[in-house]
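A.B. asks: These are the structures in question, set out in turn.
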Structure I
Amino acid sequence: MKSPLAALIVMFDFSNVPEDEFNDWYDTEHLAERLRVKGFIGGQRWLAADRPRVSVVTYDVEHAGVLSSPDYMAVSGEGFSPWTKRINRKCRLLARYVAGQLSPGDRVAPEHAGGLLLLALNVEPEAEPEFNRWNDTEHVPRLAAVPGVIAARRYRCIEGPHRYLALYHVAAPEVIDSPAWASACETPWTLEMRARTRDRLRVVCRRYHRTG
C-alpha cells in the first residue's frame, strides 16, 4: 500500500525585509533549492490576504522522511546559504509544520487555485475520535462541495504548534467569505466540535504572483 503524502508548510512575517529582496531570494534560490531535493513534489507561494507581508509556502513531499534526508539537510539548518541566513535574521517565523496527509492521502496541490485557507488547531484528546469522524463524514465533504473550492486536504501534524491542519484550495480568497461557505459550516455538529478545539490558526491567502 502506498504511503500517504506529507507536507512542509512555513509561515513567517517578512515586514523587516525589502519586498523585492525577499521575493528575489525565494524565487531564485530558496524555493529552487528545495524543489531539487529528492522527494519534493512541488511548492507554492502564498501571501495572507489581509497581511501581504505574511508569507505562506506549502510543499508537497513524498513522505515525512524526506525532511530528514541528507539531501534536505544539506540545504536546511546548518546547510542554509548565507543569503538564507541573512533573510532569516530579519524575518519572524510564525509557524512551521511537517504533516502527514490524512485525506484524501495522495493528492498534491492543484496548480490553478487563486486562494488558500490554512486552518490549524488543537483538539481535546478525548474528542479526537469524534473530531475525525466529523471531518471525514460531514465537515470536509460539505466544504469541498462549496462552489469555488478546488481541493480539500486534511493533515495530522508531526512537527508544529498544532495537532491538526487543513488546506483548502479555492478559486479566489473571496470563496472563504461566501454565503455558501458560511452555510456549509453551520451545522449542529460543527458547533459542537468547534467547542472542543482550541488554539485555532486561520489564514486566508491569495496566490503569490511575481510582478515587475
Structure II
Amino acid sequence: MSSRLSDITGAILAGGKSSRMGSDKALLELNGKAFIQHVAEILHQRFDQVMVISDYDGCYEFLQIPIYHDVIKNCGPLGGIHSALHHSQTEKVFVAACDMPFLSVDVVDYLLESDCEMDVTVFQVNEVIQPLCGLYDKKCLPVLDEQLILRDFSVISFLEHCSTTIVTPEVHRVPNISDILTNINTRAEYDKYVNKSTGPIS
C-alpha cells in the first residue's frame, strides 16, 4: 500500500489527563518532536483526513489539523473512540493514541490489510488487546452510545458486542510490535523507551 486513503480518517486520541506522567504526555519529545506530532505525521502518510480528539485543543493547534472535543465527557478511551466516529466524515476511522511515538506506517498498513469488513479490527500482542491502535466503523456507534449512557467503559465488553477482528501480528513482519504499540504513561517508561534509545528496544 503506497497511496493515501480518502475513505478512512486518521484520529489521534489525546484526551487523557496524563496523571501518572505529571505533564501532558502528548507533548513529550522524541528526536525533537512531540509524541503527538510523530503520530500525526504517520497518519498523514496514509490518510487524507487526520484529526485530534481532545478537550485540550489549545495545546495542539501547532499541528494545524482539526481538533474536536469529546461528545460525552470523562469516558476514557471509549469516549475518544466514540467521538472520533461521531466527528468523522468517513465511515471508518483509524484510531491511534497520542502516546505511541514509535507508530509506523508498516504497522498501520498491517492492520488495514487485516480488515475483514468487520465493525472493529484491533491488534492483540502478548495476549493483550490493543484498542488504541485500531480500525473502527461507524456501525459501532449504537453499541458505544448504549455503553457510555450506562457508564460502562469496558473495552472488552464493547468488543464482545461488536463484530471484531483480532489480529495477532507475525513477528517477522512487525519486529518489536509490543514496543511499537506501548503507551508511555510514566516517567520510568519514558526513560526506558525514549531517553535511553532512539527507537523501540530490541
Structure III
Amino acid sequence: MEQQPLWSRKQFQDLKYVGQFHDTYLIFESREGLVVIDQHAAHERIMYERLKNSSRGKVEKQALLIPETIDLNYREAAVMEKMLPDLKALGFGVEPFGGGTYVINSLPGMLGNREVKPLMLEMVDAVLENGDGAVLENALDDCLKIMACHGAIRANQTLKDSEIARMLEQLDACENPSNCPHGRPTWINWPLSFLEKAFKRIV
C-alpha cells in the first residue's frame, strides 16, 4: 500500500529543519505537526527517478581511472551478454574480455565513486532471478532500483544543511516522493493533535 501524499501540493521545501537523528532520520516542523524523513529511502527514490529518466535520453558517464574486471560463471556471463545494450543505455561501459571476464571502464556519473563490482553482481543476480523470459523488462527496473540503492545517501551519514536542502528540492520534483523504489515510506508524519494527546495536553 502506497504512502498517501503529505500535502495537496508538494511542499517539502517549506518544511522547517529541526535536526538529524542518529545520522539517519531528518526531523522537520510542518504547519500541521512533525515530519521525519528517512534520508536513505528518500534519496533512493530521487536516484531511481533520475536514473529512470536518464535511461530514456543522454546519460552522463564517469570514466574509471583504473578499469575494473569482473569474472562471471557461465550463466552469469550469458546474462551479462544480454544486458550489455541496456547497461550502455544506463551509462555503463562494459566490454567482454574473454571467457566470463568483463571489463568495466565507466559508470553513470550520478553514482559517483560507488563500488562497481558489488553493484554489477547484484544486477546480474536480479536478472537471473527474473528468468530469461523477463530479462530486459522486469529485470531492468530491478537494476535501476539496485543502482539507486547503491548510489543513495546512506543511513548513519551526517549531512550538511545544503545537502538536506537539495534533497527536499529533489523530492518536490519526484513523481512519487512518498515511497522508495522498494515500497518503503520515505517519511512519517505526527500531527500536532497526536502529540498533544500523547502528552495528555488534550483528551
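Read the figures in this text as sums done on the coordinates, not as results from a lab. The structure presented is a predicted model; accordingly, all values stated were derived computationally and were not measured. Cβ atoms are built from the backbone, for glycine too; each structure is taken alone.
A.B. asks: Out of I, II, III, choose the structure whose coordinates give helix-only ellipticity at 222 nm (-39500 (n - 2.57) for each DSSP H run of 4 or more, over all residues; to 500) equal to -5500 when calculated. Write out the running numbers ahead of the final one.
C.D. replies: Values: I: -5500; II: -7500; III: -13000.
Going label by label, the one that fits is I.
A.B. asks: Let me ask something additional. Thinking of I, II, III, which structure, once Rg and Dmax of the Cα atoms in Å is computed, gives back 15.7, 44?
C.D. replies: The read-out comes from structure II.
A.B. asks: Can I ask one more? With distance in nm of label points 7 Å out along Cα→Cβ at positions 52 and 68 coming out at 1.6, pick the structure among I, II, III it was computed from.
C.D. replies: On the way: I: 4.1; II: 1.6; III: 2.6.
It traces back to II.
A.B. asks: Out of I, II, III, which structure matches 23 when relative contact order in percent (Cα under 8 Å, 6 or more apart) is calculated? Before the final figure, lay out the partial values.
C.D. replies: On the way: I: 26; II: 23; III: 33.
Source structure for this number: II.
A.B. asks: Among I, II, III, considering only distance in nm of label points 7 Å out along Cα→Cβ at positions 140 and 156, which has the greatest calculated value?
C.D. replies: Top value of distance in nm of label points 7 Å out along Cα→Cβ at positions 140 and 156, among I, II, III, belongs to structure III.
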